[in-house]
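Any read-out appearing in this document is the output of simple, stated calculations on the displayed coordinates, not a laboratory observation. All figures in this text were calculated on a predicted structure; none of them were measured in a lab. Cβ atoms are built from the backbone, for glycine too; each structure is taken alone.
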Structure 1
Amino acid sequence: MSKILVYLEPNNNSLKRVSYELITAAHKISENVFGVLIGGNESQLQTAAEFGLKNAFAVNFDGDKNYSSTQHAEIINRLIKSEGFDTVLFSANATGLELAPRVAVKIDAGYVADCVAINNEGGKYSYSKPVYAGKAVVKTLINTENVVLSLRPNVFTAVKNPVSTVSVTNFDAGTSSAEAKVKVTSIARNEGKLDVLEADIVVSGGRAVKGPENYNLIENLAQALGGAVGASRAVVDAGWRPHAEQVGQTGKTVSPTLYVACGISGAVQHLAGMSSSKVILAINKDKEAPIFKVADYGLVGDIFEILPKLTEKIKQMKG
């Protein structure tokens, strides 16, 4: 039976939702699942009990407590070798995509990035990931003894499977600031705004918004739905919205439960970033727009007429 280590990420008084998704995915492979939290606290780890995590490591280390990809990778490397883990799971977010390949090199592991499915085929596992801008999905078999995966956020639904408590073991990594060759010195956050990468609902605007002064239409709908604000590349290139909100091949790849594309034509570069959404609603006045080919629901019309009415209706339904 595989011994799996899940990289957990702190978020205020709990963990990021992607951490709970990783725990659920790990239990599909093995019941021998452990979490690791670096720079957090035990109360954050205990929130994982609701999703079935029984054992976890809290890491103590010397030096600067700021996040360092080189130091964190070395800490995980030492934990893997100390405890005999053969499979390591990360989220395919900014942190996971930076750490996972570093760890894979250190433990000589096969690595699959941006995994969207774990397939059990007669006791042998394969891992699926999109390729060619999402036009195809490949299954990968890993023949190395060790396996490292980064899983796409919002694809593996976190399932509650409560246990009484998480048994926490303190792990002294023995690393120092010498390993922190690269480190984060400051973080600029959009306070109060959801990240499109981890949001359940994303509302994105395209060139048809016509200018930044009209983006309140997108923001109001996103707020009414309780979702995040996204943007197409054309919008970001025009300087109307920050790059952090860009969805697409050169932006972020999202997999929300609901994706609302407002005035977005549906170029292949944009579809690459959102086609794995569970439900897609497209709003566009051009009935021939490519976005309708991938949409589950479509509204043909002017977003300046539709969005205010849709926003108001949603607010009424929510009371």
Structure 2
Amino acid sequence: MKTAFITGITGQDGSYLAEHLLHQGYKVVGMMRRTATPSTERIEGVLDQIEIAHGDLLDQSSLMRLFDEHKPDEIYNLAAQSFVHASFYEPIHTGEVTGLGVARILEAMRLVVPEARFYQASSSEMFGKVSESPQKESTPFHPRSPYGVAKVYAHWATVNYRESYDLFCCSGILFNHESPRRGLEFVTRKISEGVAAIAFGQQEDIALGNLDARRDWGFAGDYVEAMHLMLQQDTPEDFVVATGETHSVRDFCDIAFARVGLDYEKFVKIDPRFYRPAEVDLLLGDPSLAKEKLNWTPSTPFKELVHLMVDSDVSRRLDEGRTLQAGELPPSLRG
């Protein structure tokens, strides 16, 4: 039985990856930081099937100890300070965790388990101010946030350890991927949660920033499959993971509000506070290499993804016994 070690296991991607690897027959070890109130909500359904280990990306000795104890065959680094907006307010912390944290993992791996295979969660935010569209593996990076800068450092550190020490290290350059498990600080979940709250009369409007920013949005559950496939190849390589389609925040709002029979223009307010100091206007990935070499293609269309998120937030309120006060029930939840 293979052992997979996942940092960030309590996050959106970590929870979906844990479920996928358990289904594949892996022993799964998830790393968590010690906190006063640990959050395991996303992995509640598999908590009894995985092993939780305490460590920190800021503490290399803890990583070396855990690698020595568990001897992982595969290491998936999904931990990060992952909120782009927050990185402008916490640039040093973002660099320490999202950037240098990866160097600490790689060095611990080199010293303790050099035969393991390593996956780094790279990001489309590394492309930032894009020089070509769609973006592919060879597209130059021009990050526009401290988060993007930290991810570029982590990405090149992964390449460097692969080339310098002959380690099996690869990065998945994942474009935006969402789900009902997305954190409320991210715009997509802010919208889906806001739609549900408005439909149930709990909220009057949603404050958003740039509605014209365009992203390549996919379903997180599809994307973790690509992560796993990367570590099953004969040689390590970096891959763009995306849908190859782009949609605006406005498009997301339109579909989300329509799901409950409402017009987004009546409820979305523009708030300059949510504009980034340096905006990324367009991200569009070219997943052709992943399709060719990994035989991976996304299976969840954009509209279906938006519906999935809205339905989940509406359903949660129905489970709480709340009564719909505005709009109408999504078709999938009627009857």
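Ranked on mean count of other Cβ atoms within 10 Å over residues 201-208, which label among 1, 2 comes first with the largest value? Mind dumping the intermediate values first?
Numbers: 1: 25.5; 2: 14.9.
Comparing 1, 2 by mean count of other Cβ atoms within 10 Å over residues 201-208, the maximum is at 1.
With helix-only ellipticity at 222 nm (-39500 (n - 2.57) for each DSSP H run of 4 or more, over all residues; to 500) coming out at -10500, pick the structure among 1, 2 it was computed from.
Working: 1: -8000; 2: -10500.
Label of the originating structure: 2.
Comparing distance in nm of label points 7 Å out along Cα→Cβ at positions 57 and 233 across structures 1, 2, which is largest? Don't skip to the end; give the middle numbers.
Numbers: 1: 4.1; 2: 2.2.
Looking at the calculated values, the largest one is 1.
In this comparison of 1, 2, the computed figure 1.26 for Cα Rg over 2.2 N^0.38 Å, for residues 89-128 alone is attributed to 1.
A value of 5.6 was computed for distance in nm of label points 7 Å out along Cα→Cβ at positions 73 and 265; which of 1, 2 is the source structure? Could the numbers behind the result be given before it?
Details: 1: 4.0; 2: 5.6.
Answer for the origin of the read-out: 2.
If mean count of other Cβ atoms within 10 Å over residues 105-112 is calculated from each of 1, 2, which structure is the one that comes out at 20.4? The correct label is 2.
Hey, distance in nm of label points 7 Å out along Cα→Cβ at positions 81 and 97 derived from one of 1, 2 reads 0.7; which structure? Don't jump to the answer; show the numbers that get you there.
On the way: 1: 2.9; 2: 0.7.
It was calculated from structure 2.
One of 1, 2 was used to compute percent of Cα pairs over 24 Å apart, for residues 41-192 alone, and the result was 38. Which label is that? That value comes from structure 2. From which structure (1, 2) was volume of the Cα convex hull per residue in Å³ calculated, if the value obtained is 147? Only one of 1, 2 returns 147 for volume of the Cα convex hull per residue in Å³, namely 1. Structures 1, 2 were shown, and distance in nm of label points 7 Å out along Cα→Cβ at positions 17 and 289 at 2.5 was computed from 1.
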